[in-house]
Structure P
Amino acid sequence: MIICQPPIKPKNKHFQSILASSKIRLLRLRKNPVVENEVKQILTSSLATLLGFYTQNEKTSDTVAILLHGWEGSSQSTYIQLLANSLYREGLDIYRLNLRDHGESHHMNEELFHSCRIEEVVLAVQDIQKQFPTKKFIMCGFSLGGNFALRIASRAQDAGLSFAQVFAISPPLVPRNSMDAIHGSKLYNKYFLKKWKRSLHIKNELFPHLFDDQKWQQENNLERLTQMLIVAHTDYSSTDDYFNGYSITLDTIDAINCPTHVITAWDDPVIPFEDFSTIDRMPQIKLITTAHGGHCGFVQGWSMRSWIEDHIIETCIN
């Protein structure tokens, strides 16, 4: 484990977690060439159709950064836009990939998103890498996107994927523990429930036949809603089976053969720090921790810049 002490301010874990997604941080961008010059792509495979946005750097670049958002985030999320902008200014091409039912992609697939749908994301990343056969790739995922990044990295060799570096920021390793932490907090339970229900309402309007009834609309308990939808819309019979389906196990870690950084804060309010003991001192993983930073925050004062941006740039470029 590497312990870093960047100048994280404010120290409050909840403030940091809120700032991670706050649109206030986007005020530091007078313009964002990543968004202004993006090219929309529809990635279709045998399993799903996913939405992505590619931005070619104005300079000649030999590296593409694939960025993965968190649960109920999107390619437009604040933390994705800011990292994308920083990497673009360092000369990288940018690919912001949306998971199923995230961003403006609910209409692209009939079946609901769930976190075990890893194979369709692997196929999408294969598509991306095939488009740019002469380029190197780094992959950066936040929160659930970090969990996906680790699972993609573990499948890279068999899938013919290559990564110069992989970064997983605040990833849930033991999803059951993360659900318990969210469920135990009025703040985060309400936040994630509101965002998920907004997404489900969009899905319900597009595909009303998917839902046998509308009881889910009255459910205000995140765990019970998860149980209700997982049993109805997946092959999993319980939330425990479902959570185990996307846990980051030792087998997952053992299969990773590219340089990988897992970054977490001790005070993350939704990802228990104890969960990371399973990957500490694993040779293929560099576990980097900070005392403060909350969930995906790591904001450094009034500049609203995240230390994550600096760390990834220093690792990949400098």
Structure Q
Amino acid sequence: MPLAAASVDAQRLPSRALRRFAWGVLAYFIAVILWGALVRATGSGAGCGDHWPLCNGTVIQHSASEATMIEFTHRITSGISFFSVVGLLIWTFAATRRGHLARSAVVAAVIFTLVEAALGALLVKLGLTAGSQSPLRAPYLALHLTNTLLLLAALTLTAHMLSRSEGYLRDRIRVVAPAGAISCVVIILIVGVTGSLAALGDTLFPASSLSTALTEDFSSTSAWLVRWRWTHPTVAFLSSVFLIWLLVRAVKRSAYWDNRSLSALVLILLAVQYLLGLLDVILLAPVWLQIVHLLGADVLWAALVVLAARLTLQPKEAGERRR
């Protein structure tokens, strides 16, 4: 066997089809998450009653209401997402060698998907849907979103590692100053959680005007979810300091990859998110804008995860070149 062929066989580089499938699964999961946000924003969470996984106790819906169709569609697409991530798991293990970092990432993705399904089921069974103002709903929603973001991170890392030509094996990487990058990712996760609670407050306690909304934000008689809304833009603004630090570090520390394009993308996405957030406040959080805002947040999150991985999980060859 020729040396070049033996080398390629030893590395077992993933096919282009697998790489495209991995990115496609990530895109599909984002679409499912957006539909889930539509379920929450339209108050359709109780569209299937307290039945799970069946909808109103049946599989086929006859003369279903709009809320039922929205919730039922979310359940169907969520079920498909589970089979897609299992398919990604099987394909990844079949196409990569032992020690490939994509294997660990896709296993984590499957675990988070199972947790996501369990959290969704409990959401329905506990009645924490539609107009429920149960004190359990907010912390439960925060837990749900945290798992969702970790799931997206795992899928993003799977696709990213499958797309690498170097630095994808556990024994061929070096971990470079992970604390800073990980801290930024955690901070963005906190921003996402505060945003989900602010969105819940907008859904349960809609304001009739901008002036009324601003007054209610600081009124002692308002529900705590309404008084909590100001924390999201505040935390988002403060987090930009850490994000800018991460972007500067990414541009300066390009030992192996040129991170300038990815850093520019993150900066653009961050600016778009601030604009969407401002419009969200001015327009009193219409459903369509909430969905667009969440889409931008998910894309920004995925881009940050890739950037953090490129900064912290570098090929050993990069370190050898610098010496």
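Since every read-out is calculated from the coordinates, none of them should be taken as a lab result. Everything quoted here is computed from the prediction, not taken from an experiment. Cβ atoms are built from the backbone, for glycine too; each structure is taken alone.
Each of structures P, Q was scored by relative contact order in percent (Cα under 8 Å, 6 or more apart); the highest score is held by P. Looking across P, Q, the calculation of helix-only ellipticity at 222 nm (-39500 (n - 2.57) for each DSSP H run of 4 or more, over all residues; to 500) that yields -11500 traces back to P. For P(r) over Cα pairs in 5 Å bins from 0, in percent, for residues 151-302 alone, the calculated result is 2, 8, 15, 17, 17, 15, 13, 9, 4, 1, so let me know which of P, Q that is. Answer for the origin of the read-out: P. A value of 49, 24, 13 for Cα extents along the principal axes in Å, for residues 71-142 alone, calculated from one of P, Q, originates in structure Q.
When distance in nm of label points 7 Å out along Cα→Cβ at positions 87 and 103 is calculated for each of structures P, Q, structure Q gives the greatest result. Work out the source of 15.8 here, i.e. which of P, Q gives that when mean count of other Cβ atoms within 10 Å over residues 79-86 is computed. Checking each candidate, the match is Q.
Upon calculation of Cα extents along the principal axes in Å from the atomic coordinates, which of the structures P, Q produces 71, 47, 26? Source structure for this number: Q.
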